[in-house]
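Where a number appears in this text, it was derived from the coordinates with a stated rule and is not lab data. Please read these numbers as outputs of a predicted model, since none were measured by experiment. Cβ atoms are built from the backbone, for glycine too; each structure is taken alone.
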Structure 1
Amino acid sequence: MSTTDIGSGWWEGKAIFCKQAKDVHQALYELEQSYPFSWREIHPDNGTEFINSVLYNWTTEQGLGFSRSRPYSKNGNCFVEQKNSTHVRKMVGHRRYDTKKELDLLNELYGILVLYKNFFQPIIPLKSKERIDGKLKRVYGESKTPYQHIMASRTVPKKKKQELTKQYRQLNPAKLKRQIEEKQNQLLELVQTKQREQEQAHTMKNELHNSQNLIHVSVAKLIAEPINFR
């Protein structure tokens, strides 16, 4: 699950096993607690894992706005889709992760990615775009990291900014990059081991099936042949 703030570009992610309403609600609650500022509104995709009474009631109780993405649109939630591309698929690929070990390792990786992406990866916001003589002209804002955007914000409390600054000074981007690569390699090794085990199990199943067929053929052959007594 990916969440991002439109204003600053701050990203938080969490891997969960299923998309039931209660699991999505719990994950969103934990993600909200991880943000350096309070949420004002959520703008989810149109899937039933988000558009349901559980999530709606929670946002109502918390005083949060609740709006849905553009329906029947491939890129209806473009801000989070962009993060899904750069922060998720580019980092972990399109493989299937369906074991507890993989889930735990994914969340360990996301925990490091949050620090690396938010504190050290600059983003260039699109300020405006207009079509001139058939050509689309885009105007971009100043390149800043999400951390820098938050530090420049007037809505984030001073105490929270001080906490972020203290955290920033303790981080080493080169070390974070090495940790990310280490987790990626561990994740790949887990997936490859799982695939080998599945292939071995499939091979054993085929061998067992073939051996059973051979037994059936042999028995049938013995029964079909006449027995001569001399």
Structure 2
Amino acid sequence: MNLKKARKSNSNEDWATYRRTRNIITNRIRSAKEKYHRNFIYDNSHNPRSFWKTMKKEVKEQFILNNLRKIDVKKAAGLDNTPPRLLKDSANVIARQLTKIINVSLEQGTMPDDFKLAKVIPVFKKGQPGYMDNYRPISVLPTVSKLLEKAVHDHEQLYRFLTTNHLLNPYQCGFRKYHSTETAVISLTDSIRRNIDQKMLTGAIFVDLRKAFDTVDAPYFWPSWRVTA
């Protein structure tokens, strides 16, 4: 009703009321889902068969179809040269076969080799253009590989496991639903303002690592990852 009223009047007040109501409902739905997942894990903690039957349930064709229809056609194509527009326009035709491929991938715990082939584009950062180190490699993966990633993340598997087991830092904003860089900035500024109000000495340290991914210490990373997983 609020949306209908806002569209009809197009007033700022009605739109603000609609957005406020929408956010309240969205938060309640999210809380209800999280509560359900927590209760499910607790209730089935001594019933591994039931637990894994639910955790490993197949991705539905409708899930893939919905995400094909949401593809941003302005994104660049990967090494397969398949335009995102083609995938979006042919969603009804290819959804079933893509769903089968993704479910086999999840069942076997492997990612198709073609999904991992990336088009690497060097993007100039700063300094002398003639030096290779002054370029940042941007990898453009095939669009279909992103559908697989989305299935793992969104389809009540990895993301649900991380949230229900409280494995994510409360300040983690990347790849989380209803979080963004704006959320991180708001959290930081709020903390600084609270400290200033309490007359506390407050500062911030910003670290920009060169080739950040190359600085990850693999011998330490993988053991800790296996423990978490």
Practice prompt. For the read-out P(r) over Cα pairs in 10 Å bins from 0, in percent, for residues 111-174 alone, a value of 19, 39, 24, 13, 6, 0 was computed from one structure; give its label from 1, 2.
Written response: 1
Discussion item. Starting from the value 1.28: which structure in 1, 2 was Cα Rg over 2.2 N^0.38 Å calculated from?
Written reply: 2
Worksheet, complete the sentence: One of 1, 2 was used to calculate distance in nm of label points 7 Å out along Cα→Cβ at positions 31 and 127, yielding 3.0; that structure is 1
Worksheet item: Thinking of 1, 2, which structure, once distance in nm of label points 7 Å out along Cα→Cβ at positions 7 and 39 is computed, gives back 3.4?
Response: 2
Worksheet entry | Structure from which 18 was derived, relative contact order in percent (Cα under 8 Å, 6 or more apart), options 1, 2 | 1
